[in-house]
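Below you'll find a set of structures to go through.
Taken together, the values in this text are just the output of simple stated rules run on the coordinates, not laboratory data. As the structure is a prediction and not an experimental result, all values here were calculated from the model. Cβ atoms are built from the backbone, for glycine too; each structure is taken alone.
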Structure 1
Amino acid sequence: MGENLMRSGQNFLIGQEYVEMELEALNLGGDETVLEIGSGDGRITRLIAERARRVIAIEKDEVLMAVAKASPSPNVEWVLGDALHLDFPNVDLVFSNVPYYISSPLVLKLLKWGKFKRAILSLQKEFAARLTSPPGSRDYGRISVIFQLLADGRPLFDIPPWAFDPKPKVWSTVIEVKPEPKLASDELPQLEKFTAALFSQRNRLLPKSLCKLGLCDSQREAISMIGDLDLAKKRVRELTPSEILSLSSKFYGRLS
């Protein structure tokens, strides 16, 4: 099995203690439909299937999929394909030990889709910290803002490298995610563009940042425009997600 794991480019959880902790976090009651992304050889898939009504298991590697399907489970639907390019069905729960190299696009896709109650995701520890970091912290940035405006998330536990095969160089963190959008769907594209520009100036005071981005002709004008938000003395990295959403609505039309 090790050769197949290596060829897939993924790191698969083999530490049984941590598998059980993930299953406990899913908190399955027997009547749920679960979407598993990156099902690998199906070992965890079958454990989920024992506790759920139905599992939809996505895997892009044909060899791993063949291994998984060799031990059939009647309530598992096996889907061969790339999760980043598939339409997801409505489900109760999402589960994934997320391949590190697709963490950002997959998490954003899940949040934009949002048709699930909860997700249990294993992510690279550094990336998980960025999602849930508060304003002003070292790890707070654009992805933190977007994540926190679309969901509520909390870290549950860490997983060491030696619990995976092949063994990665970094720790992982398992987080629970609940879709809780705090903006309209048509506001998201402008927020993504605005935050990309704004966080290029993350350490500057907000009025100076707005001028540097060409959104105001002077700091005096910037202070006047944000006066109702009382943000003139804040640096970009200190702004809360809700404050940034308000700024996006106010200034997006001025972005070139």
Structure 2
Amino acid sequence: MTPYNAEECVIASTLKLLREARGKADLIVVNTDGWVLDEKAVKYKTSLVSAVNPDKIAVMEGFGQSQLLTKTLEKMRYKVFNVPSPPSRPLKTRSQRKFYRETAFASMLLSAQRLNINIRTCPILNIPLGLGERYLEAELKIERLLNSSVYVERLHNIATVITIKDFQAELLKQMKSELCRLLKVATLSITSLEALRSLYIGLHDEQRNLVGLGIIESFDAEKSQLLVRTNIRDPSQICYILAGSIKITKQGEEKLKKSFPCFT
């Protein structure tokens, strides 16, 4: 996986794992990804280091790509050790890393099965979807504007709107203030069925642990059901869902999209 566009989630999840490990081990090694090539990568890595606050840091030298990161961490007064990369380990380009990820996605899809998940039982928290009640009055108002079907749910003064097409969601986003007044809500989350289709999701249990991964195939608003391809066999394991920031095609290809808010 790539941490790109999900840096906060990676840092928060790393800290969660670190808390669990501290009472069980004398030595903890945090092995990070190989993203070091640009300013955003350095910002992410330094933020991760600041959060973890390690005693020592080993930086793989590679072919010099990590020099900026090394100098930055040294200026922050961390004890940094530059370690030569194994000569047998070739430098991975961005496209090669993407290829390896897509190979893993394709492997997951081969072993996955289709599972119906009721969003009333297992809501998607960071959209949010499945937390509120169906808002039929609002659906009628928006359908008149778009001349197309929509799904709307409401929880107190927050509403979620799901259109059929991406361009319809973008149109509604341009008139968000007017829609809030029309629907009598303070906050409005807008997305589309196109945006949800092929979205990579995390499936979490009652202990807030990630127990599986999945890819959304479809959403049936009338039945409040997601059809998901996943390695999970028993839906009773799932307590809630978190939407990711990438889409996975049927061939296992990765498509980056704008991420939903970060939860861990």
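What the table shows:
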quantity	calculated
Ranking 1, 2 by mean projected area of the Cα convex hull in nm², for residues 123-218 alone, the structure that comes out highest	1
Parent structure of the calculated result 14.3, given that mean projected area of the Cα convex hull in nm² is the read-out and 1, 2 the choices	1
Comparison of 1, 2 by FRET efficiency 1/(1 + (r/R0)^6) of positions 75 and 107 (r between Cβ atoms, R0 = 30 Å, to 0.05) - largest value held by	1
Highest-scoring label, criterion being distance in nm of label points 7 Å out along Cα→Cβ at positions 131 and 155, among 1, 2	1
